[in-house]
Structure P
Amino acid sequence: MRGVAAYNMHEPSLLVYMLGDDDPSKCSARKLLRFDMLKRVSRVPYRTVLLDPYSSIPLLNSDAVECPSITLVDCSWVNAYRVFARLRALKRRRLPLLLAANPINYAKVAKLSSVEALAAACYILGYEHLAYQLLAKFKWGSTFMTLNHQLLEEYRRAEGIDDIVRIEHEYSLAEASPMD
């Protein structure tokens, strides 16, 4: 069985709430906007899966049920805590721990660029083809999949929060804080 998302009729909309406080030349969300792969929003929709690194609830494949959209917030890590504290959304989910492949934070745990975060979410929710399409726009995109493929597969198959936590511990990633 491919998971819950395999049975969804429609793919979710991919949204970005941008604050514009990153270097525009290094902003992966801006590049995805130029390729028309994301839609920019002026506020976070309440009925979305909001990728929130401060949420205690990890993203699960079952979150794909009634998932009209996936929203990522593009902001500087320096301002992230303050920004996420004021946002409202029904489903706030943190990504399970993964390794970054982007040139700025290569091999750092949980320091994902916007495209890496969005691709990981798509993969876990069962939209693997979307993950690959997003990453294909970046020279280092395939490296993200190389570094994390086995983890992403296990996260995609996880049946609950306990499974995610177990996987993170098995890969010795749980000791690393998302904000290190």
Structure Q
Amino acid sequence: MLAQFGNFSDTEVQLFNKNICKRHLEKNEILSKEGDISKSIFFITKGSFYQSYYNDIREEKIITDLYLENEWTFDLGSLINQSPAKATITAFEKSEVMELTLDSLHKLIAISNKFLQFNKLLISNPKLSFYDENMTPTEKYNYILKTRPQLIQTFTLSMIASYLKIRPETISRIRANVSF
């Protein structure tokens, strides 16, 4: 889980492992709730999660992100600004995460500069935004098909459509024209 952020000594890895705790979540259990202030970051060791908010005007749940095993999940804006989260992170299936609290992360940063670098890389690793109006629906779908095909195998088509900011009918038409 740390390897993607640099070379950590055995001592640093042990310190990190002492500061994380394992959490088990059932399907549809909430990891981080809209309106709450984020106090932790989570590494997914098993399962998958989706981040969403309810749009009162459209009267529907809007998916803002999808997360798979071996990925980090947290509400970046809430964590950095210590302000209420704008979305909820929910387990899509029975899952397991390793939780690192913000307090523990600060303690680790005080001990080793490598954890400061870890923190900087973690928060500066934004995923491609599908709000980008320059991408066509087909380009969006092909992008995730190429870069994160596991999303398509894990989540429902309606969730993928919401994530890509396209209608479910559009994604069905796109899929009909994609050759595997």
Check: Looking at structures P, Q, which one was FRET efficiency 1/(1 + (r/R0)^6) of positions 108 and 156 (r between Cβ atoms, R0 = 30 Å, to 0.05) calculated from, given that it came out as 0.20?
Finding: Q
Margin query: Comparing P, Q, where is mean count of other Cβ atoms within 10 Å over residues 28-35 highest?
Written below: P
Next item on the list: Determine which structure produced the value 20, 17, 14 for semi-axes √(5λ) of the Cα gyration tensor in Å, for residues 12-115 alone, calculated from the coordinates; the candidates are P, Q.
Entry: P
Note to self: Comparing P, Q, where is FRET efficiency 1/(1 + (r/R0)^6) of positions 140 and 172 (r between Cβ atoms, R0 = 25 Å, to 0.05) highest?
What the structure shows: Q
Next item on the list: Have a look at P, Q and say which one yields -0.27, -0.49, -1.08, -1.62 for log10 I(q)/I(0) by the Debye sum over Cα atoms at q = 0.09, 0.12, 0.17, 0.20 Å⁻¹, as calculated.
Entry: P
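Values in this text are rule-based calculations from the coordinates and carry no lab data. What you are looking at is a predicted structure, and each value in this text was computed from that prediction instead of being measured. Cβ atoms are built from the backbone, for glycine too; each structure is taken alone.
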